[in-house]
1. Please compute Rg/Rh (Cα atoms, Kirkwood Rh), for residues 70-149 alone for structures I, II and give me the label with the greatest value.
2. For percent of Cα pairs over 26 Å apart, which of the structures I, II scores highest?
3. Say we calculate distance in nm of label points 7 Å out along Cα→Cβ at positions 110 and 158 for every structure; which of I, II gives the highest result?
4. Can you tell which of I, II yields 0.35 when FRET efficiency 1/(1 + (r/R0)^6) of positions 54 and 142 (r between Cβ atoms, R0 = 30 Å, to 0.05) is derived from it?
5. One of I, II was used to compute distance in nm of label points 7 Å out along Cα→Cβ at positions 62 and 174, and the result was 2.2. Which label is that?
6. Please compute distance in nm of label points 7 Å out along Cα→Cβ at positions 78 and 102 for structures I, II and give me the label with the greatest value.
Structure I
């Protein structure tokens, strides 16, 4: 899987010839939208694993980048928070036998270096592809019988995506993106969970 990811990222930066758009310089961007986590396993020490199903929630992010012709490179910080809807098909609150699991949620704070390739259509409409690498600080929190506890871990993260932008002026563009966010499994004091998400966002990009 990692070979495929790095191969796609390599293609993004190396395989495509640049077509001059006459655009070079710094920009800032902001985006917001929906985070739709993939159902994943939670592995418990000595007892096997159970499947977690999540609610759709929100994601927000901001970036500073630099554009050279069709290529863009940026540093992005993004955040999403998703509540667990059910465990093995049983909705929360859930009686664990030793207490009531009132709620459980996973928050993800990512720091990624993203590359973009913008396809020149000769118009204000610009399809794009993107890939990114970095790390994520993942925090898991649960409330049992009204008492909350949390653990966090920092792990490798990546994302791949497609989208399109629309230039409303020489310095301002709007965009819509789909991105798949994946991470290595965080370890919460021996408890591991799978974290991945399909994210759809809209945003604004302003050239400096």
Structure II
């Protein structure tokens, strides 16, 4: 289920986009109208979007790499097969908003490069009481996103309600763990932004 996009980036995405390395490439899954592609492109990132219909995103961000694909019925378009091995293309940031297709979750997580950031926000159980989507297939269960990212370093996680419009959401900002730099190295620092950049 992919809800319609507004013109502004999600405040959650804007709040945690500072976790992206300056040269990070960005993948927006189910990119819709391209609001997050535009957000990151304006900050100097190379951006890639995938959706069934990429024309709205192309109109907004002509410089984006856009992949038109049915990611629910077809293959994940970011796998390269060479001889006997397959390689998953990875990105410094993977963004997912207002979209859930559980069979894709492992592919989405694999697409985050070591040290890269997953910024994910979508509808959660309870949303059926206030509007659409209301089918359980499109609603995260309590703690589901947190558990899916168990091998990542969770910087921020929320599971609750938002208003205007009234909705139940679950969202996470998580960093894929990189190789340890060595004994005695200081731990990575992930600043907790207290406000959105909007």
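1. I
2. Checked I, II; max of percent of Cα pairs over 26 Å apart sits with I.
3. II
4. II
5. Traced to structure I.
6. I
Read-outs: derived from the displayed coordinates by stated rules, not from any lab. Note that the coordinates shown come from a computational prediction; the quantities given were computed from them, not determined experimentally. Cβ atoms are built from the backbone, for glycine too; each structure is taken alone.
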